[in-house]
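Okay, got some structures for you below.
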Structure P
């Protein structure tokens, strides 16, 4: 059953530990990855520090007291110019709330925060084959074809 109203988007603060766990639940379900998002969740002290950081942004789409979507983003301060850019690391919406503009509302909220912070761009990656994400990001921005490499921290 579709919700009657669109969820509200909010920025999580250090006091939003329960909502942070709700956000992790959404990511776990949407990405079908409970090992990453449930197995070793950080404790409340870590979450408070992260949510209070000036380089981390967590937005949640809430319907009543339930988190139905959200994103995790990082502000990256640049060296080549006195500016920053914001990277959307995770963005997901529960299946029951998809195709209602929730992801777009979350991105628009992040763009407003980026503008307030003086960031010059918000960017995001999408996986090949994730057609809904590619369609959303194409609608909202300019596509760049880049390669992504994961470099191990222990090269041995």
Structure Q
């Protein structure tokens, strides 16, 4: 018998605990601490796993992209950001360290904004501010170099962090 220890707590302050349980092979189920959040199956690529779900590197990239996207949308649109106004691409550059162990060498984030975001009166201020409020990228950046670019839909560079 297992007890559901999930909560509906919305605050990110303090701590949270996720439950991970190995299914078979390298497939691991992740149960989040929010009751409404669906479980997630993670897996490794061959030859270890069968890619039945994202691996940890891909989840890290998704977490960085999601956090930056949410931060920018919140800064510009507050509680009601316009729908389908932002696309974000995260590239992880994999490298080998001195011991030949595979590592994420750097991350490159490209955020493509629809005109409605660029034309917002808050955009000029937000484009240089939003990264400071992204918990994940600010934490990851302490160990992994990261460049964040904000572009319009035509590919024109509007902002780039170094």
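Read-outs throughout are calculated quantities, based only on the coordinates presented, and are distinct from any laboratory measurement. The structure displayed is predicted, hence computed values, not measured ones. Cβ atoms are built from the backbone, for glycine too; each structure is taken alone.
Starting from the value -6500: which structure in P, Q was helix-only ellipticity at 222 nm (-39500 (n - 2.57) for each DSSP H run of 4 or more, over all residues; to 500) calculated from? The read-out was computed on structure Q.
Figure out for me which of the structures P, Q the number 3.1 belongs to, where distance in nm of label points 7 Å out along Cα→Cβ at positions 37 and 77 was derived from the coordinates. If you can, show how the numbers build up before the last one.
Values: P: 3.1; Q: 2.2.
The value was obtained from structure P.
One of P, Q was used to compute relative contact order in percent (Cα under 8 Å, 6 or more apart), and the result was 15. Which label is that? This figure was derived from Q.
If P(r) over Cα pairs in 10 Å bins from 0, in percent computes to 10, 37, 38, 14, 1, 0, which of P, Q did it come from? It must be structure P, since only it matches. A value of 1.7 for distance in nm of label points 7 Å out along Cα→Cβ at positions 13 and 133, calculated from one of P, Q, originates in structure Q.
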